[in-house]
Structure 1
Amino acid sequence: MNLSTWYAAHFESRLRGRYLSLKHIDPLLKSFSNRLKISYPGNSELGKKIPLITLGHGSKIVLAWSQMHGNESTTTKALFDLFRFLDQKNDFQEEIEHFLQEYTLYAFPILNPDGAERYTRENANGVDLNRDAVTLSQSESRLLKQVFDEVQPNLCLNLHDQRTIYGLPTGLPATISFLAPAADPQRALTPAREVAMQKIIVLNAFLQNYVSNQIGRYDDTFNVNCVGDAFQQAGVPTILFEAGHFQNDYEREITRKYIFLAFSKLFGLQGASEVVSSTDQYFSIPENRIIYKDVIIRNVCFNNNNKPRDIGIQFSEILTNEQIDFVPHIDELGDLSNYKGHREIDGQGCTVLVNSHQNTNVGQKVSIISNKTGDSVLFIPEI
């Protein structure tokens, strides 16, 4: 049995979808055995206890944090897939024992529980924690820096989600993107950054076996206020994970598997990792591009214009009764030939009505787009 086969039968199925809060993970934490140490070293701005998971007792110390942005939960699901794998005692025991001997992993599964509960990027005070690395104005930021200073990691994993707008020169979505953050405005290849690049090279080569031509490289513009940049500047190799879109996977259930597999490779659970001495291949990983809309309706007439144009639609993620609704709105009108749609519809030159109205505008919520003369429906929300 390979690890991908194990995952299909044993992933942490109690966590599903995009909305994850402490309410969802607390029962799971209570179910783990003594292989996982669970502590609560600090609180959120609203007083919620922030859990820290510790696994292993090796000399390679890794600090990871997920849901720094409360509405970015895919890597949290993947972390719990990893916890479940390491906690079970039936399969891959030799590999797990090697991990426990080699590594000590400290992981914050939800660093921003207030934002997670509200499904917002920012914390309760409206602060983006990933822009608070210098001022440390928020309790969550101070907690992460405190643990960073205490455990003195050899490697940091900054775990995020990226929007569906990102694609690659391959024309495919950027399902996972990595970054070795810059440590200065010149983006110099510091020793720490080189280590992060070398590890990303290995992860990219490995993941190509599962999600070929859908691995990207995130923009490396330096910002010392970003936590990854600050930790890289402090001399600790830091890898940014960005979990993105896989075809028709708006719940990010397929992407979570690829993040889990990346973790397994990084931690030697797929056998010994290759040793990379150069960083050249890092720059051959294609950089993310903003080339996607969620939906593009091409070749239609609207707003009393007889010249066919395109309608670009993006989904807003709205929290409703602890579920995420994907609400479509008009994002752009005109010639969208430079974009691809995760879903594309050819209107064949027909005149359309948006929500049964003659006129449409950017920002408009979409309930239905129909053919004005043929009574046929081109688009209704399906997610």
Structure 2
Amino acid sequence: MFPVIETVADVLPHIQGNIGFFLTRFDDYDVIEYGFVGDDTFRSPMALECRGLKFDKDGRLIARPFHKFFNLGERQRPEDIDWTVPHVVLSKLDGSMVHPCVVRGELVFMTRMGVTAQSSAALKHADEDIRSLSKWAVEAGITALFEFTSPENRVVIAYDQPSLTLLAARDNRTGRYSTHQELQSLADQFDVPLIPSLQMTTPTRDFVTIARSEEGIEGYVIAFDDGHRLKLKTAFYALRHKALSGLAYEKNILAWVAEGAVDDVVPLLAADLAEELKAYQFVVVSGLNRHVANLAAFVAEYSGRERKEFAAAVSSNLDKRLQGAAFAMFDGKDGSEVLRKQLLWASYGESRLESIRDLYGMSWKSPAVTIEVG
């Protein structure tokens, strides 16, 4: 079901020309990650893998976190799913996904983006059992995936104390997920907490309707034995996390697009409103991708020239609102990140939004909010 990955060269041809993805180079490792999500961003099985892939400086794959999987209702409605395929329903914790790697001979934890403040905090709280499992997994060519929850790492749901919970394990080369039974054996062997599976008393398709109305939890993950996964977030969580009532204000919609949060909201909306939200996202993302492509071509013309010459060309030829991204790209940085921050800046006020509207051409008519829980 999943593509074989051994080196970065196995991945790059599949995402070439798709500027929704980027390769970030650090001193000791490289990361392939996605930024903005459009309708065609995840157009291949390999693209779905580009969610925090880690490579050493020789290009060898060293960690393979979760592939990109979607909310139930985002791409598949409950009635379109074959529920006869063996699966388990897992609790979804509200923290940060982390996984181990060995860098310069030392065990580190990483999030999708690499070593971060959250992953460093997770490593600090990892006990010897977690570390032993992590070292075993790295040596075996397996990526062990944990959820780090903590009072200091709160998203929506509050937790009393820091904890690391085993979520999944993937073979680095093949992408195969360990079954929940295999995970249970691994958790027992190393004496680490394992994400619990629900003992279902009703068919999963009927459980979905009930689960969406639950409160006090983020939701569930439906994990099929063939590797297919779906997220099921409760209305309670989505309402608080994404502030659905904010649909009345375009600046909030723009913030969701800039933060990559639209896919969390779409499954809870009536079909017509979901399509309007996705259409708005498409306009903004297409505009951003167009600007990045044009800037990349512009920067390429001045490759190897003096910065002073490039600065003069930027001043004479580019819209002032795009100049920061151009300079970032000239310096080898991610221009799309500069524009994303500009979108976030614009989302803090209607007047700010108006100041960039002509760059992207977006328009939003405030509708009434309708939420599906069935």
Structure 3
Amino acid sequence: MRPLEGITVITLEHAIAAPFCTRQLADLGARVIKIERPNVGDFARKYDERVDGMSSHFVWTNRSKESLTLDVKAKPAQDILKQLIQRADVLVQNLAPGAASRLGLSYAALSEINPKIIVCDISGYGDDLDNPGPYRDKKAYDLLIQSESGFLSITGTPDDYVKAGCSIADIAAGMYAYTNILAALLEREKTCKGKRIDVSMLESMTEWMGYPLYYTLRGDSAPPRTGSAHATIYPYGPFPTGDHKKVMLGIQNEREWQAFCQIVLEQPELAQRAEFINNTQRSKHRDSLRQIILQIFDQLTQLQVIERLEKANIANASVNEMQDVWHHPQLQARQRWTEVDTPIGKVPTLKPVGLKDEVDFVIKAVPDLGQNSAQILQELGYTTDEIEGFITQSII
């Protein structure tokens, strides 16, 4: 039995944060019914066409779900939605702030018809009616939250802010929603009552910003933007090699620094120079130290540098491109790739992180828009004629 087998999740979701959360629940065996607008669906379906005509974002975050199209503003659709919620364990939504409440989908309203329901609201700045704050109704996209949380201020080069290459604010909020839902399910086993979870993208990213926040606690300057190098530890970052490739390496302590000088650079006396005697001095004089490292690495290939780093027990990594990750030898050796069905055929997908045995997780198809509408309505007792009528009226 998979961990969440028997748990039903209804989700009114779009973009990344909520879909990423509910996909984790689906991976663990929960039945996730995704409510989408008729003829339109989750707008993430149209972000791009890079996966054989499907959106890369959508394929990533929507496997193992069922798609039910509903015009949630229509009275028959509201009746359908209420019936689903009466049978559900969890409702997840990331509509505009206040939109769920206007549709009668607040925790206060839903707990009247299902006292065990867990409602998880995901928003940019927090969807709290009692203490809304001045930002409650602002639009919030991933890049905007990266900016508001201060992430951009410490990421990039001295001249330019640089966003993260993936949707980290959405991912952060999705993962906090996921873990809070799991905790609420455990709590419900003791109390027999549901609860409301209010996840804010801003708060999720602010939690992730803990180190730079404390670094500036007493009004001190923020960690400088240093590209892909570490802002406060040196040497820690990418270094080019003689064969026009790069190696990422990180020195964490003085023992490693001495080994680096002796085995990798073959200049043991360097470790004792006053300007490099500890991390504070090395970071302060990073430009001169970098030149020394580059002169030596320029005579070596990437493989030779990595061999020396491994011999010295210095942490290192290749600077991989996307195609390198698809074929990463460690992921291949651990058999972490499998396949998932989609409306356009099978595509590769990563198995759920932390899970190895297939008895512990499930990977079902990425659904086409409205693919499961008729089946779900039949389960609720609607006749074929009624379902055809809903289709004609664009209710589903």
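Here, each number is a calculation from the coordinates, and none is a lab measurement. Note that the structure is predicted; figures quoted are calculated from it, not measured. Cβ atoms are built from the backbone, for glycine too; each structure is taken alone.
For the reader, a short list of remarks on this structure follows.
- Each of 1, 2, 3 could give semi-axes √(5λ) of the Cα gyration tensor in Å, for residues 96-135 alone, but the derived value 15, 12, 8 comes from 2.
- Among 1, 2, 3, which structure scores highest (criterion: volume of the Cα convex hull per residue in Å³, for residues 112-255 alone): 3
- Structures 1, 2, 3 were shown, and distance in nm of label points 7 Å out along Cα→Cβ at positions 152 and 168 at 2.8 was computed from 2.
- Once distance in nm of label points 7 Å out along Cα→Cβ at positions 104 and 264 is evaluated on every structure in 1, 2, 3, the highest one turns out to be 3.
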